[in-house]
Structure I
Amino acid sequence: MARFPRILIPLVALAGVSYALWTANSAPPPQPAPPPVQPPRAPYPTTVGGAAIVEPAAERTSALGAPYAGLVTDVFHSAGERVAKGEHLFRLDDRPLRADRVVLASQLLAVQSKLDRLLALPRPEDIPPTQTRVEAAIATVEDRKSALTRLEHAAAAGRGVIPEDEVDRARWALVVAERNVATAEADLVRAKQPAWAPDIAEARAEVAKAAAALEQNQQNIDRALVRAPFDGTILELNVHPGEYATANRDPLILFGDLSSLRVRVDVDEESAPLVHGRPRAVAVVRGFPEKPVELEFLRVEPWVRPKRSLTGATNERVDTRVLQVIFKLGKSDVPIYVGQQVDVFMEGALREDVLGGTSSSDGVNTNRPDPLRTEETK
């Protein structure tokens, strides 16, 4: 076999490199893949935007918890069900309260009976026995007087026949009988009088205290049955029969009115001066920019508050403050749920208009409509 020329190896390598360069230069440049969803565009010449949270008609969901610690015995509805105002949601174990109610009711009956006895005085049936004791005491006095008179006559007729100490005992017996008459007559007067006013006042206080304890017990029994505060929907259910509920745990039921929805927009404080009048606005559901939802202006919250992290973006400033604007959500072709985040674009004022307005001494722009005025205040 003939020997392979060494000169052919560099030629083959050079040809390969040349082909690679030609292939790289002749290939079309890579085209970036189009985004799956086009980003939303600002619909107004001057637009103020912000992230928003969808809320129920009451603007705040109601977090319902246990009024006091106790065992949950019944749960009457499940998540997603619509409940009318006053319907039962869940019940705590009220058996100890019902047992206490029996004791409290008996205590109220006892103090009420005491008050009734005091108010019934004087009782006609108590007067005849007391009158009889007075007559008996008077008769005893007459008997003691007769005995003392006989002893004194006998002692005067014959000295030394009747001892002096016996006469003295008869005198003292007469004194005791007279005191008994006075006591019996006082008892008769008291039997004919109504009850003493301080005794009646004390008895009334005892009755009121016992009645209040019984009423408090009934209120606790009623509180054990938690009811719907208004017509609404159970958004989240975190309680089941057999669980022990405490007053400081997470909400047992998240409740809200879904008859209409609202959005709460956070506008950064740098853009807050551009919010004016009753701005037009639209909400864009993330992922569906082609289906904007019309919004109806309701009001501006008067307090600029610290911002909460809503988007979770790494460059989001959580130390800034935001102005919250409330809108009513219109009809949407895309399903929207409570707690969902949407992007809101509202019509804003021009920066020149903001700078050109005059300000009063308290810092309020007097040439711009008041954004805090609502239909109710007008």
Structure II
Amino acid sequence: MSQQKINCCIMRGGTSKGIFFHEHDLPADQAARDRLALKVFGSPDVRQIDGLGGADPLTSKMAIIAKSKRPDADVDYTFGQVSIERPLVDYSGNCGNISSAVGPFAIAEGLVPAVEPITRVRIYNKNTGKILIAEVPVSGGNVQVEGSYEIDGTPGTGAKILMDFAGTVGSATGEMLPTGRPKDLLQVEGVGALEASIVDVANPVVFVRAKDLGLTGIETPADIDSNADLLATLERIRSLTAVMIGMATSPEEATSKCPAFPMVAFVSAPRDYRAFSSGRMVLQQDVDLVSRLMYMQVMHKTYAGTGTTCTGAAARIPGTIVNEVCAGDGPVVRIGHPSGVIEIEVGIACQNGMVVLQRAAFGRTARRIMDGRVYVTSD
């Protein structure tokens, strides 16, 4: 039996890496598409040795792209988080880092005309039903790759792509504050009553204080990922939140069927720490808050783009835990993460007694690494 071959492209977007497909190259039936995706990535297998996955949640991501028929969008984009250890593709949310590669892919593939010096790409994310805006630098009719913009957690520099997620409020729940409150009380087994802020912008995130979990807030991925009891507690927080905001009917379903979202983050006030990836010092005066984000039951080695958006918005919503630990009140929120600092421009206004997000923009870089055909065995 001959192997099946599928056109694909590997792209780095921000601090993640994903496999990009044209929608027309994949089966229309979702079950068949998911079976194919698992084979492409080599899942389930902790090494993903028989596929293109990188044996890490940040490199086991998929993007499906099509020219949009919507009047308010140029391309449609579906994000899939491919599980490493289970036969599962999670479509319950979006990835901000992978989103930053969608614009360059769409331009390079001729889905969007290249306009110099900046091509504005309107992206409809089918996972959340929201519109993202990418501003992609273009030179000589091609996507510009080289530049001086640097992001912590990615080697080298590149051309700056500006991503605006202001249109992603209520991505999963329809509301910026899904419970209608800036703080809630969770009853967590092994912890007891725990204050949390649940915010839904780009993707839903539940924020807790690091000190309430007995943490400093500047832990490294190794510190957290080696602590099985703490990982179980963080997953209980996440799964309880998923039920509270209607993403699952039980904590067990949240763990088994939507392991990626909501995300959970523990936050603290600014302080000095050493970036685990580079060894450089991140100084207290260089950040407005410190946060550690959990993704797929392990700590994110940098910081998710959607998590950046949600954290930035939460920092400007009065009464949230993030707002309380945030030291700055300017238009830019500087978030200290395990590998360094990420900045986001946040514009918040109050209209008719409601908090409205007017801007949530951050910079990324992206580039095409490989394109061609991937081979998979037949069913």
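No lab work stands behind these numbers, since they all come straight from the coordinates. Fair warning: this is a prediction, and the values are worked out from it, not measured in the lab. Cβ atoms are built from the backbone, for glycine too; each structure is taken alone.
Computed values, structure above
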{"quantity": "Entry that produces 31.8 once Kirkwood radius over Cα pairs in Å is calculated, selected from I, II", "calculated": "I"}
{"quantity": "With relative contact order in percent (Cα under 8 Å, 6 or more apart) derived as 28, matching label from I, II", "calculated": "I"}
{"quantity": "Origin of the derived value 0.25 (FRET efficiency 1/(1 + (r/R0)^6) of positions 40 and 280 (r between Cβ atoms, R0 = 30 Å, to 0.05); candidates I, II)", "calculated": "II"}
{"quantity": "Structure (I, II) behind the derived value 1.00 of FRET efficiency 1/(1 + (r/R0)^6) of positions 168 and 344 (r between Cβ atoms, R0 = 30 Å, to 0.05)", "calculated": "II"}
{"quantity": "Answer label among I, II for the case where distance in nm of label points 7 Å out along Cα→Cβ at positions 184 and 248, calculated from the coordinates, equals 1.4", "calculated": "II"}
{"quantity": "Label whose coordinates, when FRET efficiency 1/(1 + (r/R0)^6) of positions 56 and 88 (r between Cβ atoms, R0 = 25 Å, to 0.05) is calculated, return 0.95 (choices I, II)", "calculated": "II"}
{"quantity": "Comparison of I, II - label where distance in nm of label points 7 Å out along Cα→Cβ at positions 8 and 336 is highest", "calculated": "I"}
{"quantity": "Parent structure of the calculated result -5500, given that helix-only ellipticity at 222 nm (-39500 (n - 2.57) for each DSSP H run of 4 or more, over all residues; to 500) is the read-out and I, II the choices", "calculated": "II"}
